[in-house]
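Listed below are the structures to be examined.
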Structure 1
Amino acid sequence: MQLLGIDEVTFGAKDLEKCRQFFLDWGLSLHTESAQELVFTSLNGCRVVVAHSDKPGLPAGVEPDPTLREVVWGVANTVDLESVRQRLHQQPGYVDQNGRVGCTDPNGLAVRVQVTQKHAITVDCAQTNTWNERTRINQASPAYDRATPIEVGHVVFFVTDLAATSAFYETLLGFVVSDRYPGRGHFLRCAPEGGHHNLFLLQLPQPRAGLNHVAFTVRDVHEVFGGGLHMSRCGWDTELGPGRHPISSAIFWYFVSPAGALVEYYTDEDELTDAWQPREFTPGPTVFAEWAIKGGIDGHTRRQKDAEAPSGRFMTDKPR
């Protein structure tokens, strides 16, 4: 049994109209909506649900709304789902209904598993020419007016007990540690072979439970930029980015979300196998980001936010 990734996330929030506009601008498709719930989908069918905080039956949050209330992971078939059922049936908050089994993790989050509802897709992606590999021939790299996320690739939580929460995911759900901040954070992938992490658990010096961010995979670095510039033009606030994470190699751009905490566009993370040996890092600014732009890029001027707008002259065309 192994998990295939995130199938669905559910936020609890009160301002559904603002969340509706945000996730439409973000590039998701609105699947269904009602007075108490919005359901969005990504390109491969991954679902993002925003439920009103007062919606009956909504799992409790690990912190006050707006925040993430539930994460649903996918497996390949009913045999794997039965394996999960046997592993979780004695855990706190156990549920088994509507094709999902789950429980409450040690951090207080509702965790569910179902046979995946996502579907395989193929998308056109940019080719990168390096000194050794020249695969893009007679073809310009793409530029995007906006992003269309492929899926929710990972989630990041603040936890009150890193060891206990990490052990839950490793022992009961088969997660594998990719890298560590010893005693502070674990990067976990949901199978031996896959992207650098699907889950990052972070324990602060003064531990608390909460959401840090939800990350959406896009096809290439140009879509990170195109999506970020579109969100900027729409008036949404950048928290940090664009930038690059040295630990996972991913290019990122974080925005402040009305559904809680942050959301991220990212691409080009490391692909790992069971031969990978976890590394240990000391947290710090240069470990988090090789480079990053605070406040983002203005979507109209294409310059760093609050920088002087371009004049139209060539950069070397200076007054004599």
Structure 2
Amino acid sequence: MLRSAPRPPLSDFRCFDTLDVDEAREIVARNFCSHRLERMSAADRFNACQNRVDGKHVSLNYIRYGADVTIDPGELSDFFLIQIPIAGIADVRNGTRSVQSTTSMGVVLNPDRHTTMRWHAGCEQVLVQIERSYVAEIATRMTGLGVNTIRFDPGLDLKRAAVSVWAKRLRGLFGAAASGQVFRQPDDPRQQQLEEALVTSLLDAQTSTVSHIVGDRITGATPAILKRAVAFINDRFDQDISLLDICSFAGTTPRNLQMVFKREFGCSPMEKLQDIRLKFARHLLLLSSGNLSVSEIAERSGQRHAGRFSQAYKARYGETPRDTLRRRRFC
């Protein structure tokens, strides 16, 4: 959990400090996106401030408004925005999900969902802005699958062990940035490593539409034929491929590949193929806003028989594909 300090975070990297609502709106919009900013009461003292450092794909920020304000940025479009109060409370709605954000509950704003917020008087927050395309790039590298769209659970519970560890990493990054150790040269290899580690650990820690996929990474010690086989499956799982197709690409025999898969994964190559197809289908189902039918999602994930797909999906996840569509947890 990030805690308030006598001086606001990143105080030496001030963007603005103003009593004027229009000035605050204009400068914040330059760094993030156009939005509506309105005071809820003329009696509150509006005293806005933003501190900011920019990396290559990630920026760190501190913002306060002083007064009770409403903020309506709509869809952020190009970036995820993580907000964690270090003082006060904010009420946030992202898509259909509402979160009361406190010092123990941050929020992840998904860029393709409409956002509205109310920052109550005295609310101060640290914010992490991450390019949407960069999150997709890291997720693709982690999973081996072409992940174009990701949606996080908006509620960032800082009491959860994995999220707490991520928040500790973030605190360290804010401290290093404040002392000028990082966020000085965006193309510095160390800066890029830190940004990659921050996003990788976020994907590991925070529930999202790819959470059920990211845990299946293979290590550097994995046999080469297995790496080639998995790469082939990941690249072509949506196509009609056979065991012989996989073996031919991996450069080995069916018997040998069966033994390697059994030893490393506890399953056969074709069972692994089905596993990846089901995981990708679940990813699409969790993202869907009704624009894709179950049969279309089955087809996109390489399932050619909708009935067998539904049976396999229910056996794996304890609910039918239509049940997942109805829940639409990440909308």
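The numbers here are math on the coordinates, done by the rules we state, and not lab data. Keep in mind that this is a model prediction, so the values were computed, not measured. Cβ atoms are built from the backbone, for glycine too; each structure is taken alone.
Points to keep in mind about this one:
- Which of 1, 2 leads on mean count of other Cβ atoms within 10 Å over residues 120-127, largest value: 2
- Top of 1, 2 by FRET efficiency 1/(1 + (r/R0)^6) of positions 24 and 288 (r between Cβ atoms, R0 = 35 Å, to 0.05), largest first: 1
- Here relative contact order in percent (Cα under 8 Å, 6 or more apart) was derived from just one of the structures 1, 2, and that gives 14; the source is 2.
- Read-out P(r) over Cα pairs in 20 Å bins from 0, in percent, computed value 31, 58, 10, 1, structure in 1, 2: 1
- Test item: helix-only ellipticity at 222 nm (-39500 (n - 2.57) for each DSSP H run of 4 or more, over all residues; to 500) calculated as -13000, pick one of 1, 2: 2
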